[in-house]
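Read through the structures below before going on.
Throughout, read-outs are computed from the coordinates displayed, never taken from laboratory work. Computed from a prediction, not measured in an experiment: that's the story for all the values here. Cβ atoms are built from the backbone, for glycine too; each structure is taken alone.
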Structure I
């Protein structure tokens, strides 16, 4: 018998999938639930909202980073700093440090949600938990 607080296997799969697709699977599941007039359990709602929030946050940070990069690129000595941050590193499969950090965070979130846990990222998870609790 499954515990009431334990997530169902389909919820674990959907929550991991929503991180791996930048929130698309979760958004599609919310649309399907709204059309069929079903409620989404708190575990799945938490992970869907967190993945959508992180995707939007990543998009905004990318745009801001690009603007900073354009400005720093014009300064003679400082223009090497953005290059070294985005430089591919051979022993990391050709990924840059930023790509490794981003991929690590996404994999952490996907694996912990697949394990049925509420994954935690400071500040982001606090906002999501405060807005998804009933």
Structure II
């Protein structure tokens, strides 16, 4: 099996980004004075929480697709698209927290990166199954 160090590094960077978003939720909670488990009542807390939670919703799609793309296509392209995904998620989170109408560009960036990884991995797996067999 080929080493996949770049994809492993990007995986950890994605998780670090997710951790950073969690810290932002904690900071917003501290500023608002709203104790857990409540997540409503302060717009800043609600936006930070949603940005964090939306990222959690995308992590399985992104991570599985990136790893499969790396295995079946190319590790460096997968890692590069992974970095693009992370940048998109950071743009999304910072835009969302500032003003929900500013989250669209970040969403589009991360969506395109995830879609390329997903469709690329799926297409390659289908191709290999069809030509080489199981």
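Between structures I, II, the greatest calculated value of mean count of other Cβ atoms within 10 Å over residues 56-63 is seen in II.
Please state which of the structures I, II yields -29500 when helix-only ellipticity at 222 nm (-39500 (n - 2.57) for each DSSP H run of 4 or more, over all residues; to 500) is computed from it. Structure II accounts for this read-out. Ranked by mean count of other Cβ atoms within 10 Å over residues 16-23, structures I, II are led by I, which has the greatest value.
Quick one: relative contact order in percent (Cα under 8 Å, 6 or more apart) came out at 25 when computed from one of I, II, so which one is it? List each step's numbers first, then the result.
Numbers: I: 32; II: 25.
Working through the options, I get structure II.
Of structures I, II, which gives 3.3 when distance in nm of label points 7 Å out along Cα→Cβ at positions 72 and 104 is computed from the coordinates?
Values: I: 1.8; II: 3.3.
Only one of I, II returns 3.3 for distance in nm of label points 7 Å out along Cα→Cβ at positions 72 and 104, namely II.
Computing FRET efficiency 1/(1 + (r/R0)^6) of positions 32 and 96 (r between Cβ atoms, R0 = 41 Å, to 0.05) gives 1.00 for which of I, II? Can you show the working numbers first?
Working: I: 0.65; II: 1.00.
That value comes from structure II.
Using the calculated result 2.6 for distance in nm of label points 7 Å out along Cα→Cβ at positions 8 and 88, pick out the matching structure from I, II. Don't jump to the answer; show the numbers that get you there.
Details: I: 4.4; II: 2.6.
This value belongs to structure II.
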